[in-house]
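Engineer: Several structures are given next for inspection.
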Structure 1
Amino acid sequence: MDIIDISVNEMQARVARYRELRASPQAFIDTRIPIYERDIYNVIGRGVTEDAALAPSIIDARYFGITYVGADPGKGAALHAHETIEVFIPLVGRWAAYWGADGDKEIELDPFDVISFPPGVYRGFRNIGDSHGMLMAIIGSKESTGDGGRVDWAPQILAQSHATGLRVNTEGDLEEG
């Protein structure tokens, strides 16, 4: 490996300041369904976000992406799957990670606990605390580009989201319809 030396200015492009992050309240097709309302912050890479306008703070995302999720009590992400590993780490508050075709299996997590879902497992999460919580999601990538692929939503979630008028186009981005 060649060792490189970069300047402080070059390194600034690789720093994500939380106070400067901009969230999307509609980053996925499930976010119009009230119990799945949440804010998504793309920190490193685009990850699997379906909101094409949600730019990451740090663009260079080789083999993984990091997203922050903010949600009020009782809210979180619907059942979905990925072709890569996905890790959830609560930062603020208590969270439940659930999985299975019907989401009937569940583990409760405290701040800084870590759960790692293998590829192809329907999974979701929700804030089980009594105030706004924050969770970090790390999504793997199959390529050095940082592309984590697209979300595979559970059929019941697709039906609910389509009823809200939100769909995902062939490129994997949100659209009305």
Structure 2
Amino acid sequence: MFWEPIALGLLIGWLRNGEIKNLTQLSLNGWPLIFFALLIQGVVLADFSLRTTYLNTFYSFLYLGSFILLLAFIYLHRTSKGLLIIGTGILLNLVVIAANGGTMPVDGANIPPDILEALASGEKSPFYSLMNDNTALAFLGDRISIDYRPNQLLSIGDLIIAIGVFIFVQNGMLLKN
């Protein structure tokens, strides 16, 4: 999902006479926060995939905690327009996930039957659940489909994150992150 805004950001940054090497000069203090957030999500996914029961009662807390770490990283870079936009998208996703017991609600009307069945049974992912009449803030859930990616749904937060990534990359190429 985020390869497109990265590629477009690189293209626009280049058209604006930016240089890719400038991205390597960006000072991203607190980067271990991103590492630990992704590590937490990876551990939860591995535990779920291996069908162990070591962490399953903590999945939602760990998942929400990983978002808190990402927001802490964004806070450290609150002067960066691109990262602030990314943070807004992360916050929207965090709000809907927290409001729905630690999982991102997914609109079942827009996904293939096999994925729908796996989500309904709880076998697909520890991070997603099907929308129903009790879903809180459903408009913030994964319900936006993109034609060229028919099996992937996006949330408003995901789209805002993509815009932030686009801005961050192109501005980083100009050394204005």
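Only the coordinates and a few stated rules stand behind these numbers; no lab work does. Not measured: the values here are computed from a predicted model. Cβ atoms are built from the backbone, for glycine too; each structure is taken alone.
Engineer: Given a value of 25 for relative contact order in percent (Cα under 8 Å, 6 or more apart), calculated from one of 1, 2, which structure does it belong to?
Structural biologist: Of the options listed, only 1 reproduces it.
Engineer: Using distance in nm of label points 7 Å out along Cα→Cβ at positions 19 and 139 as the calculated read-out, with 4.6 as its value, let me know the right label among 1, 2. Don't skip to the end; give the middle numbers.
Structural biologist: Numbers: 1: 2.9; 2: 4.6.
Attributed to the structure labelled 2.
Engineer: For mean count of other Cβ atoms within 10 Å over residues 27-34, the calculated result is 20.6, so let me know which of 1, 2 that is.
Structural biologist: 1
Engineer: Which one of 1, 2 has P(r) over Cα pairs in 5 Å bins from 0, in percent, for residues 11-74 alone, as calculated from the coordinates, equal to 4, 19, 28, 23, 15, 8, 3, 1?
Structural biologist: Derived from 1, not from the others.
Engineer: A value of -18000 was computed for helix-only ellipticity at 222 nm (-39500 (n - 2.57) for each DSSP H run of 4 or more, over all residues; to 500); which of 1, 2 is the source structure?
Structural biologist: 2
Engineer: Now, a different point. Could you tell me which structure in 1, 2 was used to calculate mean count of other Cβ atoms within 10 Å over residues 35-42 as 15.5?
Structural biologist: Values: 1: 21.0; 2: 15.5.
Among 1, 2, the structure yielding 15.5 for mean count of other Cβ atoms within 10 Å over residues 35-42 is 2.
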